[in-house]
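Colleague: These are the structures in question, set out in turn.
What follows is calculated from the coordinates using simple rules that are stated; it is not laboratory data. Computed from a predicted structure; not experimentally measured.
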Structure 1
Amino acid sequence: MPAANRRSLPRRKPSRATRAITKGMLYTHLWLGVIVAFLVIIISLTGIMLNHKRALGFMPGTDARQPGAFAQSLPLPELARRAAAAVTPDVATSGIDRMDVRPDKGIIKVRFNDTSITEVTLALHDGAVLVTGLRNDSFLEQLHSGDAFGKAGYLLSDLAAAALILLLLSGFWMWLYPHTRAR
């Protein structure tokens, strides 16, 4: 049938249920988008900042590789003792949060559990202190993952992800519905 004849045909009026679903999708999409936009912006910005944390100066770092085979490295308790000796007593007594061993670089990063998140980088083979500094990216990591808000933050992050899925589905429906209605 030619296009001119198709336009002259009467259009079927959508059912009441279809109109209600479409209207519900529109308002769900609108208000969910407004609410979730703030969370998505925070997650996106902190993700970008985390990708460039070294260039932005958020973490102390040494790219210098330390010679020595991993097999000849000092034991972890000795490296932990040397890291604790390299910081102030209040930082040392806060305890060690984590130890990040990088055998390919010959270093270990010891992060303390203090409020300012101090990190000491040592050579694995002799325990020499290479860098001592603050990890300013820790708050970004916690904000990005939702951990900054405790258990509720993880739930908030999950809800933002679920809302993004709903936004995708409702946006698809709003795009698809007029196309199917025209037929």
Structure 2
Amino acid sequence: MAERTSWTELMVAAQAGNGGAYRRLLGEVGVWLRRYYMRRLPADMVDDAAQETLIAIHQKRSTFDPSRPFEGWLTAIARHKWIDRLRALKRAPSGHLTDDIGVDDHERAVVSATVLEDLLRRLKPAQSQVIRLVKIQGYSVEEASARTGQSISLVKVNIHRGLARLASVVRDDDDGQ
């Protein structure tokens, strides 16, 4: 398996005008930010804090120094946005606390992920691998080719055949029920 591209490399590519690298970077950073804020803020503030931080990253991207690690730069921005949120919490009036603490139901997401994994296991490994990279993780066909060692043409063929096979499996499962 090929080595994962670092956020520093993605940011350097983004600063050079690579939109795909920038979209991928923001997607991966967005997931990290939600986890970061989930441990530090009330649940109803997590998405707003993550979005606000992504906007700050976008606005300050020209200040990133490619000779330094991206993670340190990102953490500094996230920490400042977290502190801003804490200050806002202090100023906001607090509501009445109840004994009911709402917990999100993750059943649908877990079932969907389990079904998807089962479907992908039914494919040839090369098909499953490129579908995961391109259709789920958002890599380009060229990046998937580089990561898997498959030619660009083979990546496209494996995606096409794999998706056709998945459609057939789903159709057969629906007919059987």
Structure 3
Amino acid sequence: MKYVPISRKKYQEEIIPALMKDFGYKSIMQVPCLKKISLNQGMGIAITDKKFIDSAVEQVTMITGQKAVSTLSKKDISNFKLRKGMPIGVKVTLRGDKMYEFLDRLVAVALPRIRDFRGIDASGFDGRGNYSLGISEQIIFPEIDIDKVSKILGMNITFVTNAPTDKEAYTLLKYFGLPFKNEKK
């Protein structure tokens, strides 16, 4: 028997029927789904020390279970001492089972570890059914050893769905278990 992530099983067995009932879809193909999750970590301090990029790639790889890549600057900016082609961040895009496993860990383990956590803000929707969330510390993930972290950095997590409206995307993510603190209008 093949392993199926909890969120994928939940989507197929619970979320699809609930969304069909809520929005009156006539076909399963109309039900919105989660396409990918992207993690981005921008580091302006990497200009002065290249070791930050290497440690960030290692940390994001440990968090996601998929090899992260460094992002390069696209142009020269003299005020920031930035040259074209310099590494300035780290990114990874998750799809399939790794995406659902990361979602499970994010909802069940990482988000509750945030200090004074009251839920995530529902204002991060972009108008096309995608949601972006900012995390101020990467140490909320249990895969990170706090003693080996040289600098605490934040990251952006983007949930890309094929939902046509923000309301449908909000409902989809709410069913996946994302703890929103205020109701989406």
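Colleague: 1, 2, 3: which one has Cα extents along the principal axes in Å, for residues 52-123 alone, as calculated, at 43, 28, 23? If you can, show how the numbers build up before the last one.
Modeller: On the way: 1: 34, 32, 16; 2: 47, 46, 17; 3: 43, 28, 23.
The read-out comes from structure 3.
Colleague: Right, next: Given -7500 as the derived value for helix-only ellipticity at 222 nm (-39500 (n - 2.57) for each DSSP H run of 4 or more, over all residues; to 500), which of the supplied structures 1, 2, 3 does it correspond to? Walk me through the numbers on the way to the answer.
Modeller: On the way: 1: -17500; 2: -23000; 3: -7500.
Answer for the origin of the read-out: 3.
Colleague: Using volume of the Cα convex hull per residue in Å³ for the comparison, can you identify which of 1, 2, 3 gives the largest number? Before the final figure, lay out the partial values.
Modeller: Values: 1: 197; 2: 154; 3: 145.
Result for volume of the Cα convex hull per residue in Å³ over 1, 2, 3: largest is 1.
Colleague: Which one of 1, 2, 3 has Rg and Dmax of the Cα atoms in Å, for residues 84-147 alone, as calculated from the coordinates, equal to 21.2, 57?
Modeller: Traced to structure 2.
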